[in-house]
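As structure tokens, here come the structures.
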Structure I
């Protein structure tokens, strides 16, 4: 019995434990991918074709002879080799786990984006990765969350009113009274939840096309409300604290704006 127990313990020690992996959302330049990535040992992996199709202007195929995934865009050629665990761009080869699952070639997201002149960062509010392409005008996380808070706060408002909501968020980023990032401002809880959509969850809803345009315009510097830091909708709130403590500027649509 003692020998049997020792044999079982030895066998257990020789078994390599499965690496913990989970699926995570990935967004590219504000667009949430329909295919999720996989997070494993702190690295996010994404199907190569899904990533490059989203970036646009790429041809992707599997080279059965070389057993590699190949992608070409203009003068840029990328290969991903699962056997060698390498990603090669224009003849320069870099180590990074590459694997094939369900007919899809997965590549390390951050490494691949860095090689293509873009970037990938972990977004704790998304619980996934935010990818900014090399030619993007704005940071992916900034665009993603600004368009969503605009949509959730002012869905149904005209474009002018939606840009104003975006202006308030950006004004707060510049103010020493608030966090210095767009997601930080939106999810700020220092004095309680700042925006009702964060509390009721509508900030996670897909934004309207107009809200995305409003976010772009606000990020590009278009300002319709000056230095306003606060707003509220009288139809939904009495705004007791704001009326008592802040300076009124003007009303746009259903919102009153204050310094």
Structure II
């Protein structure tokens, strides 16, 4: 849209738009039925040669089909944001060592990106196959955090123990399916989420322990007659102050 405005071109209205998860998109522009697909069965030498060339460069090929005929080809490459490697290093330092890239793209570009980041990968996955990967990990007794931003990621985000959506660039359905939405396009927020969660759980556990010990001590003293019932009832409100004070530590950072 931006390029069209720069060139002084008035974009035509797209009708009957449909997203085809794992396949592409299609719609009608004027008299033309337009499809943008990530896969195309073709024996044409020009097409296969171009696909091989783009694949060797770690790029994903997209096909523009108009009225059922191939009209053009495009190639795109994923380049990780500069902070992604630092974010992954921070996550590993927390003891989270199994990090897997799940993608609907073809093998070559996904492998290229995964090798650059030093992580495992699964390529050519449909949305339901991403869910299967998450379920398999959960069946194996693992807790799964899924990070995504696209329509194809939404089912797996909902299935994961914790779904994290990149809220700035993410699709609405991904944000709705996730448990957490990041409001800045900054991958360093991901380890920050884990850090906040761990600090919160430490505070929750210490609050539970403090309450249990306090109540046990109070009940014991009251049972043996060291605390009058009225004083015991009055002292029952003190743990609330301690819990609030302890919980307030979470807002220091």
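Coordinate-derived values only; no laboratory data. For clarity, every value in this text was computed on a predicted model and none was experimentally measured. Cβ atoms are built from the backbone, for glycine too; each structure is taken alone.
Here are the numbers for this structure:
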read-out: Read-out FRET efficiency 1/(1 + (r/R0)^6) of positions 65 and 209 (r between Cβ atoms, R0 = 41 Å, to 0.05), computed value 0.40, structure in I, II; value: I
read-out: Source structure (of I, II) for relative contact order in percent (Cα under 8 Å, 6 or more apart), computed value 10; value: II
read-out: Entry that produces 16.6 once Kirkwood radius over Cα pairs in Å, for residues 129-232 alone is calculated, selected from I, II; value: II
read-out: Structure responsible for 11.6, with mean count of other Cβ atoms within 10 Å over residues 137-144 calculated and labels I, II on offer; value: II
read-out: Computed 7, 26, 25, 17, 14, 8, 3, 1, 0 for P(r) over Cα pairs in 10 Å bins from 0, in percent - originating structure among I, II; value: I
read-out: Among I, II, structure where helix-only ellipticity at 222 nm (-39500 (n - 2.57) for each DSSP H run of 4 or more, over all residues; to 500) as derived comes to -9500; value: I
